[in-house]
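Student: In structure tokens below, several structures.
Bear in mind that the values in this text are calculations on the coordinates, not laboratory data. A quick note: this is a predicted structure, and the numbers were derived from the prediction, not measured. Cβ atoms are built from the backbone, for glycine too; each structure is taken alone.
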Structure 1
Amino acid sequence: MNTSLPQQYIVVEGPIGVGKTHLVNRLADSFSGTTLFEQPEQNPFLEKFYTHPQQSALPTQLSFLMQRIKLSKNLQQDDLFHDLQISDFMIDKDRLFAQITLDDDELALYNMVYDNLTMHSRVPDLVIYLQAPMSVLKNRISQRGIGYEQRIEDAYLQRLTESYADFFHYYEASPLLIVNAEQINLVDSEQDYENLIEQVARCTSGRHYYNPLPVKEK
């Protein structure tokens, strides 16, 4: 396996349950990188959102936006010292959630806040977008057993998955690796993980697709 990667700032993205956090941790362990994680447990409105989405959508989204902006300040170019930094979110996707949860007036207010606070966000050197079908996402959400996530409705998860696909269909701000994560095990399979690293090391520009089959461990 490669001992270093050509990127300094990598973002792993994808819908709820796709495996972002596990991959970020493995990359950080492998390449002595520092991690930057979303902290949904610190959003006081999130549990209310899954119970009463219409009433809680705006404060939930604004709380996430403020949190993501605060965390992203650690990624400003002037603060980098050639260390690999790996995150499980990007500021750009915040608007994706807003567009599927807020009504028109709320979205207009949200956009005013977003536009004023995200002007200097750092662009990743690589985005790894993990994809998986609904059945896989639901199974992984169930397995990790976070209470409020068990109330996620299928319709919301489907809209979110489609919104991610649409967002990255047009995304051109940085190199992009689109990974079909349905049949691979990036948590327990060393070979699956090493094969992905080979793909990551090649992605210094443009758009790439990786559609692997699971590897049987010896």
Structure 2
Amino acid sequence: MDRVAQPGPIGDMPVPHIIDTMSKYEPDTTPSDRAERHASVALIVREREGGGTETLFIKRSERDDDPWSGHMAFPGGRRDPEDESLEATARRETLEEVGLELAPSQCFGRLHDIYGGRLKTFKMSVSAFLFHTTDGNELTYSDEVADSIWVPLSVLSDPAEIREYIFHLDPHGRPFPSFHYNDYVIWGLTFRIIANFLEPFGVTLPGEPDVTDVE
């Protein structure tokens, strides 16, 4: 881990302030311009009861043929040919996975695109779109989702909440930064998306070990 997390006030920021800040943000979309396959996710924020802001995560269903099954993620998935845009993909996947309908008017920004693979040749890009909602208490899961949870941004911007996580399929046993919230572990690509989201607010999360040597 080459950087030290810095505490930030984002957990206490109301949604309108977050929207105003991110509306001025200019994302780097180079990965999606270069990639052969595309996916997108929805980072959804809402006002937390009692103050502050929270964001939605899903827990993927357990599958024997999926090494990432049971892991935490944002709602999302691969772009279908019928999707008019990557933003539309994020909205469609959110509706399919958790039954939460997001309107285009609820989207207030986009983060830097990132590569979704851990390979020497990156062919998949992942785009994260920002949405706000006042809904989300009653969610309906598809068979791809086992559970969901709203996590306070105050947790995601607190260095005391970060732990080392070792992925059981990593032959090198390298420690990855992760958030441990209740019984949930948030790491990997999802952690990198959180880091991109917090950066404009002055919060720097730890970097990951070098994984470009993984075949």
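Student: State the single structure among 1, 2 that was used to calculate percent of Cα pairs over 21 Å apart, for residues 100-179 alone, giving 57.
Tutor: 2
Student: Here is a follow-up. Determine which structure produced the value 32 for percent of Cα pairs over 27 Å apart, calculated from the coordinates; the candidates are 1, 2.
Tutor: So the calculation was done on 1.
Student: Check the numbers for FRET efficiency 1/(1 + (r/R0)^6) of positions 12 and 124 (r between Cβ atoms, R0 = 35 Å, to 0.05) across 1, 2 and tell me which is largest.
Tutor: 1
Student: Additional query: Ranked by distance in nm of label points 7 Å out along Cα→Cβ at positions 20 and 156, which of 1, 2 sits at the highest value?
Tutor: Going through 1, 2 one by one, distance in nm of label points 7 Å out along Cα→Cβ at positions 20 and 156 is largest in 2.
Student: Consider the structures 1, 2: one of them gives 21.5 for mean count of other Cβ atoms within 10 Å over residues 52-59 as calculated from the coordinates. Say which.
Tutor: It traces back to 2.
Student: Taking distance in nm of label points 7 Å out along Cα→Cβ at positions 60 and 164 for each of 1, 2, which is largest?
Tutor: Structure 2 comes out on top.
Student: Of the structures labelled 1, 2, one was used to calculate helix-only ellipticity at 222 nm (-39500 (n - 2.57) for each DSSP H run of 4 or more, over all residues; to 500), giving -14500. Name it.
Tutor: The correct label is 1.
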